[in-house]
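Asker: Read through the structures below before going on.
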Structure 1
């Protein structure tokens, strides 16, 4: 792990967020897109063509792109109830129990959100009503790393919010199936239907509907580059939750932190993919050196060591800062998806944190637990969007309708002033509409 001993240099190298370049796309993906389209295309154009084809040719286009990008084909895009029941026989009871345990935690947390976040009211002729979105599509990435936790973290908030129809789509394995553990998670979370459609074709199918895949009102969930671009391109025709980029964690630690734990937390972030950002901010030269040594030891038997090393070399590292306040200042500027305070008395510093998707306080609250069993959704804002946005929650699955029910006694005053403003804007039709309400009174 590189150690940057000057904070300004660290801000420039690690906290400036190196933009994703097309040249960073794996050669395998570039070759696949060339094979599908017969020419080298920018990712935005690839997605634009996929969306066009799905809109025009529905299921056939989804099947085609599944075969091109996932190397697999299935007769039916929708996963049958029989397949979902059979999935339980392919997943160990221990994993099923862990999924149910995690689901109970996620559900309980989001039920608390419902109790505290929304209310209907009507006062003085004005009010609001809160209603769940009717139909939601969840994109759940992953095949080799199937991410059943993301199923729970996405579907359960929607179910708690009262969404009528919750659907899920997933990339498929070479045999044309969705990973069984994903199907079990979907069943536990209350998903109403699962579809075989990865990447941009999955997003497009939800956005516009096909013969098999229903058109939804909103698309939620994380994904890779092509999914992210697709969500951008369909937004406006359908709602989206957010644009999610590569995952990122900033760990702020002092000399009280255990170097082995800090190293393990950084590697947990780094193993996601080569674009992850595992960053340590510390005022301790001793801790920085100890963590660097611990990372090298732990990498030796880490299953995804190659991926983790790429992440650490390209977008990760340690920045030495003046003190913990300085570290929090830098972290707030960076606005990470995850911020972890491995310091003495972390609660004393928590009030100073302004921009973070999730805040993890102390050694007993590692971000990896947040990924699975803590309770809040692990789908969190990335790329600095924590400055203005929040983790996925029940709020993403409800909407508010304003209610205007003005008592007759108030109409005259409101109408007279509305008429003045309407005529000032040159909208005489508006003025006449309100004036009619007071004529003859």
Structure 2
């Protein structure tokens, strides 16, 4: 049986040593590592695809859900997207050393607030092997060493991607231990990572709610998390219904097994009789199972009655809860009561209604006349994301390289003493 505490301490100590060297490496060298890693992923695409195919076949044999297998699968397009994301991250401004604020005090002291790396970041994730490249890329950009612990269902894919990333580090003359890909699958490793005080500065779990809660309960170091992606779309009385159709179908059907897919549709009572039968038919034709409130079921009898639990649900499947609401404020109250503070959208041509929705919905991303599927680091121009935080401290929403930094105060004087 593995001694998880000793194992984690060893790799974390090595990562910490690498982090101290990476933190002072010029931004140009960190960017060169990212560009070299992108090229390595392209040149190793066949090997990555073969490793992924082995993982996918094993996942199917193990009876994993369709949503899980979709997140696990690396197509040619997704492999190329990993390389493109690394290049995009490399092109971004360097967050390390960025001056947030600088000013002089009346006594002549210069005070500066400057961005610095966090140090060592651990990422715990399930199924999605592209997280290996995205998380490592953002950590390199922000001057952090990263310890990656993926799920056993993606182990071969993750190891293949990590080998390509290591080539990028080597070509840029950066320490190998900047990236540590854990190749062991014992469950004891996760709580050991979460309790590595003084060695790991932040842990980010990405996966199902049970994984995230387990990390939070075990952790003695800071955790950034989101428990669920119960995303809503509210169709306001003044919505453009053509826009609404396109947005809803995209948000639910384009990729239902991801955290920014819509799970609950709220429709204003003023347009429900007109709009609900139309959108319901299109959703049903697309294979979506609808679960509606009493009013919704009267308008569309094909719907199944929704239970109280449906309003909290993150389905990650072609299932959609539907509720008719009497007002904008009722929609906002429903979202703040049942939602997960991830991503919620309003469809309306009424500017004041949109402004009220944006102000009062307590979510990390709020959309106006746009699909919830845009809640993504790449779509926000961050190159990629290390996760989507529904916390309020210290980062919120899709997290890019800058969100993996903290800051220090630098005070410069000329023999100053305090009277």
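Asker: Upon calculation of mean count of other Cβ atoms within 10 Å over residues 182-189 from the atomic coordinates, which of the structures 1, 2 produces 14.6?
Answerer: Details: 1: 25.0; 2: 14.6.
Derived from 2, not from the others.
Asker: Can you tell which of 1, 2 yields 0.80 when FRET efficiency 1/(1 + (r/R0)^6) of positions 142 and 358 (r between Cβ atoms, R0 = 25 Å, to 0.05) is derived from it?
Answerer: Working: 1: 0.80; 2: 0.30.
Matching structure: 1.
Asker: So if we calculate distance in nm of label points 7 Å out along Cα→Cβ at positions 126 and 406 for every structure here (1, 2), which label has the highest result?
Answerer: Between 1, 2, the highest calculated value is found for 2.
Asker: When mean count of other Cβ atoms within 10 Å over residues 30-37 is calculated, the result is 14.8; to which of the structures 1, 2 does this value belong? List each step's numbers first, then the result.
Answerer: Numbers: 1: 14.8; 2: 24.0.
Going through each structure in turn, the value belongs to 1.
Asker: Quick check: 40, 32, 23 is what I get for semi-axes √(5λ) of the Cα gyration tensor in Å, calculated from one of 1, 2. Which structure matches?
Answerer: Details: 1: 40, 32, 23; 2: 40, 28, 19.
Among 1, 2, the structure yielding 40, 32, 23 for semi-axes √(5λ) of the Cα gyration tensor in Å is 1.
Asker: So distance in nm of label points 7 Å out along Cα→Cβ at positions 46 and 214, computed for just one structure, reads 3.8; which one of 1, 2 is that? Intermediate values should be presented prior to the final figure.
Answerer: Values: 1: 3.1; 2: 3.8.
Corresponding structure: 2.
Bear in mind these aren't lab numbers, they're just calculated from the coordinates by the rules spelled out. Keep in mind it's a predicted model, so treat the numbers as computed, not measured. Cβ atoms are built from the backbone, for glycine too; each structure is taken alone.
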